[in-house]
Structure 1
Amino acid sequence: MSTRPEFGLLIVSFLFLMGVSQAGVVFCAICRLVYAQWAKPYYRLAELSTLAFFPFAIVGFLLIYYYARDDLFYWLSASSDEHLSPWLNSDWLLIRNLFGLFLFYGLSTVYAVKSLRPDLARGPNAGNIDHRQVERQLYLLSPLVLIGFVVCNTLFAWDFAMMLIPHWHSTVFPIHFWFGNVLAGTAALIAFPAILGRSSATGSYFGPHHVRQLSMLLTAFVLLWIYLFWAQFFVIWFGNLPHETDPLWRQMYGHYAPYYWTMLAGCFFVPLVALIFGFINRSVLAMCIVALGINIGIWINRYLMVIPVFSPDDRPLDHLLDVGLSIGLLAAFLLVVVLLARRLPMYSHWEIKLTHEPAR
């Protein structure tokens, strides 16, 4: 395990972008379940951001599976005298992760299309759509979307991170993994008012109230993330088992220490202090800076989950091809989001106009 996986940085960026984009529809599902009226302007672009990464998620995973599995999933190549569980089988690795991806993106596509349909209706049929009924259908679909998200991300957490450390088993780690995606994705929503709220052409619904409400939700998510982080850390520290502590110490001390503490600063220390102040909560620019810090922190978190296992002294910028491909993946994803936003309504107008009347 001393050789860094080929295109390791691209694999890390793939995991990060897939998680952040998936959090878009998860945010919508959570807010619809609790009838968060303030969140309605965020719904459409949040859903589109999830759908935009759909093709990248499938193609990206297949490329990793066929061209990088020997390096990344080294446990598939065990010696002949070792008995492996059927779970540690290359075919089963492919099947379970494709199942997770198609389960989540299938549910998300149905969810987003159902949300879009009232805004796309034209002609005499437009008035025949029962918005209350659509609202109720989305409410009932929301738990299924969340279940699909948890299943998909738990499988990826196991195969792309936890199983890289031999004999490590953790029930907390997958939760910490997928909630990190929720934190980063929610933080990324801060950029929507910055992109759309200043443009009169969009007929923006965003106001200071929406930024303030999202900052409050983000504060709660930051605290929940550090709780899960501590639950994971404490078990490893208290158990003091070398095969668990050695990978953690490699992150915390030595070459990777600056990355580790930058991750903690971006995901917890800086947001916690910054979000205490009201003037930051009400400022789109200030919140964008906080959100950027959180996303950088989660990207580093993904980097530390994968790379230190294989290399004791890796530096991301030493691999310029990886850096270029990662930037290209980000640019392609954002381009698809922009194209979808131009062709489809950028707001869920029918939901925004719908008065609050929970349809349980």
Structure 2
Amino acid sequence: MPIEILMPALSPTMEEGTLAKWLVKEGDSVASGDILAEIETDKATMEFEAVDEGTIGKILVADGTEGVKVNTPIAVLLEDGESAGDIGTTSAAPPAKDAPTSEAPAAIAPASAAPAAPDLSPDWPEGTETETQTVREALNTAMAEEMRRSDDVFIMGEEVAEYQGAYKITQNLLEEFGAKRVIDTPITEHGFAGIGVGAALGGLRPIVEFMTWNFAMQAIDQIINSAAKTLYMSGGQMGCPIVFRGPNGAAARVGAQHSQDYAAWYAQVPGLKVVMPYSASDAKGLLKSAIRDPNPVIFLENEILYGKSFEVPKLDDFTVPFGKARIWREGTDVTIVSFGIGMTYALEAADKLAEDGISAEVIDLRTLRPLDYDTVLASV
């Protein structure tokens, strides 16, 4: 059956782009990995590769077409033995597989009586009204609420102001809070991380955004030697209330210099708190707690999760405490412990095990330092 080639999403925030130039024509044979076209966004022009092999049967979108929506069919690929007359039999692309959209954990019937029922309740009172938010929206809301709460809170980083963030996490903040509290920086992570530490030592509460935690390698001296060690070196007399945040770990179509996971690195550093949320409610509640904390917090996000939707409580001041894991799913046979985007696969694994009659309990650590040992040990 002919295969539809769809307009690719070159980043999590991309909704449309320009098909700048086709590098193949109808009738050309292509193999997996061949360059098909150049796609242009507001930031860059990138090459688009073939996933399957076959023959370009029909080009549906011409060179230079602007405003092409992501996942719009732009061409049709014919497999061996197919002709242009088969093009009308193309099937729609399968829908993307999203993370669970409900904040309510799913429970399965236990195979045997458990010693004690785990606490499956979320971090808000029963009966609280909720709304659906993406992780991106939850992070943005958390920062906006804390910036309204205290004039000492500000955000700085590459493209956080005029461009509204590389992943649109800081959208609309410049308009509301102005250029003195939403600050674009040069591409010098060591420099602006140091400025942030100095501001924190001076009594302000900076949020430092890294475009990716890989780039924070340039700033690791400031994060560890200047921020993390301050409380110890001052004999407990001086804290460093600063949040370092940004996307961490693997993402789509990025190289090794953009996809390393630093969770284990920072979780070993005394003086730091390390947070890696999965859901939108945790992203919001934990970020608000991080901004209020008197000492440095490493806030690790994931690019792939930014667009995922969850239920978030409609509360005036919702926070989530550090060091408290969350049980997403009750189980009695095995325990699966994860955090961040790993929770997507932990919950999928529990579903698979349930098909075989195995009851799996799924725990989201949420914070890696401090670590909630009690919840894990009680489960196993």
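Each reported figure results from applying straightforward, stated rules to the coordinates on display, with no laboratory input. Keep in mind that this is a model prediction, so the values were computed, not measured.
Work out the source of 1.12 here, i.e. which of 1, 2 gives that when Rg/Rh (Cα atoms, Kirkwood Rh), for residues 5-204 alone is computed.
Derived from 2, not from the others.
Suppose helix-only ellipticity at 222 nm (-39500 (n - 2.57) for each DSSP H run of 4 or more, over all residues; to 500) works out to -23000; of 1, 2, which structure was it derived from?
Derived from the structure labelled 1.
I have 5, 24, 33, 24, 11, 3, 0, 0 for P(r) over Cα pairs in 10 Å bins from 0, in percent, calculated from one of the structures 1, 2. Which structure is it?
That value comes from structure 1.
Name the one structure among 1, 2 that relative contact order in percent (Cα under 8 Å, 6 or more apart) of 16 was derived from.
2
Determine which structure produced the value -0.53, -0.84, -1.06 for log10 I(q)/I(0) by the Debye sum over Cα atoms at q = 0.14, 0.24, 0.30 Å⁻¹, for residues 21-76 alone, calculated from the coordinates; the candidates are 1, 2.
Clearly, the read-out refers to 1.
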